[in-house]
Structure 1
Amino acid sequence: MEALAVVGNVSLDRVGGRLPRVGGGPYWAARALRHVGARASVLARCADADRRFVLPRLAALGVPVRLIHGETTAAFSFSYADGVRAMSVDAIGDAWRADDVRELNRRARWIHVAPLLRSDFPAETLAALAQGRHVLLDGQGLVRRAQLGPLALDAEFDRSLLEHVSILKLSEEEADVIGDVGSLGVAEVVVTQGARGARVIERGGELHVPTRPLGRVDPTGAGDAFGVAYLAARAQGLRPMAAARRANAVAAAVIA
């Protein structure tokens, strides 16, 4: 199996008014990587002022991690009412530049790009990441507006971003915002559907992959866990359907 890497901003997440905890794609993907046996590394970013809080929590997950300089750490607040999650953007993390991703492990040929908001990865940075590599992009980086306050979604993203994407991972909510995801021009699209599993869309066809319901659990991090597990399975040579089955199982284990 070729090596893979995870790239993205760390976040500080406040759930139900409690003290902040580490979150974001690098954290949840690293937790998932413990279940997949992949050769992997994490390139993450937070504000220098938060480094002493963030780095030990990432390093404890057992995946090689490099934490680069940042001015601002992304931050979010979560609340739950009748099983429905409300999310608010408290701080916007730094945008990644092409120079930043040159710190990436050169042996990594499969890249899980884990944006938190639309501003995280501009097209030129994705282009740098995609040189000689397979890139999976989390759809949060398409539909989440980079503004403070209640999280806002729309489909006003730069379509040129997708020119550099091999696999697009969307939640069902993100797919609904975009509309016809089959028209985006990405060869491989995976739409996660929570307790109902996932949809795999490739070569003009679509198939459903069921999963095992978990009951009432906090779903935070499930999408990142699914995405990196799916990418690891594809790097191991599994076809999309088999990769989605494995990713469903890994995401369930991470959030259980």
Structure 2
Amino acid sequence: MAFLSSIKTIVKKLIYGYACDSDSYIAFLKKKGAKIGEDVNIFHIRNTHIDEVNPHLLTIGNHVNIVGSCILTHDYSWSVIKTKTGKILGNQQEVKIGNNIFIGYGSIILGGSEIGDNVIIGAHSVVSGKVESDSVYAGVPARKICSLSDFIVKRERKQLDEAVNVVKKYNGAFHAIPPIEVLHEYFYLFMDSSDEKLQVFRNKLELCGNYDESISYLKENKPQFNGYDDFIAFCKKEIDSGEK
């Protein structure tokens, strides 16, 4: 299996070159002059376009996740002006992306944009200009939807309903209770730091490089349920009540 995996990796690199994976793409951009920090991940590489004309005008901070998006540091619209008047009016501008950023699928970051720290950019947004830190932006053009703190509150309120729905849908599809691993984004609802099964979710706890902070949160915040069985018992009541 390891041999086949190595072969696949080699073939992938031969076909896609620097765009074969996130690390290769980032290394390529750095070599071209882009300033890119630590823990930067680019997903859906072949649906991602990061301007290679002026990569030295691009700065990306730490803990940034980019999903199938486009980042531009130049604009060729001056071609219309040149065709009409013969004059070249260049448009090459810096793009600065701060720390702890999520850029949703299909988003476009235009030249001259500056994104602060702790920002979520919604899918298919078009960003132009300055984006405030600790905020959520979305739309065309991208506008501030809410502060990050308000967004956290909204997401917290939806956790239980979403987790129960995951169980319901799994039960409907497989006529069984899901194994605990299926709730890999909702285990805070039913686990504390002393739970023996917590290591099942170690990869999630290690994401973003702040494992200790996640463990501290679990120590300081009591879960809503007394373990997975208690959570599943609640889900079963919800399922049964829905069938009546």
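No value in this document is a laboratory result; all are computed from the given coordinates. Keep in mind that this is a model prediction, so the values were computed, not measured. Cβ atoms are built from the backbone, for glycine too; each structure is taken alone.
Brief remarks follow.
- With distance in nm of label points 7 Å out along Cα→Cβ at positions 125 and 165 derived as 1.5, matching label from 1, 2: 1
- Which of 1, 2 yields -7500 [helix-only ellipticity at 222 nm (-39500 (n - 2.57) for each DSSP H run of 4 or more, over all residues; to 500), calculated]: 1
- Relative contact order in percent (Cα under 8 Å, 6 or more apart) from the coordinates reads 18; which among 1, 2: 1
- Which of 1, 2 yields -0.46, -0.60, -1.11, -1.22 [log10 I(q)/I(0) by the Debye sum over Cα atoms at q = 0.12, 0.14, 0.24, 0.27 Å⁻¹, for residues 61-116 alone, calculated]: 1
- With FRET efficiency 1/(1 + (r/R0)^6) of positions 21 and 149 (r between Cβ atoms, R0 = 41 Å, to 0.05) derived as 0.75, matching label from 1, 2: 2
- Label whose coordinates, when Rg/Rh (Cα atoms, Kirkwood Rh), for residues 37-188 alone is calculated, return 1.12 (choices 1, 2): 2
- Structure from which 0.92 was derived, Cα Rg over 2.2 N^0.38 Å, options 1, 2: 1
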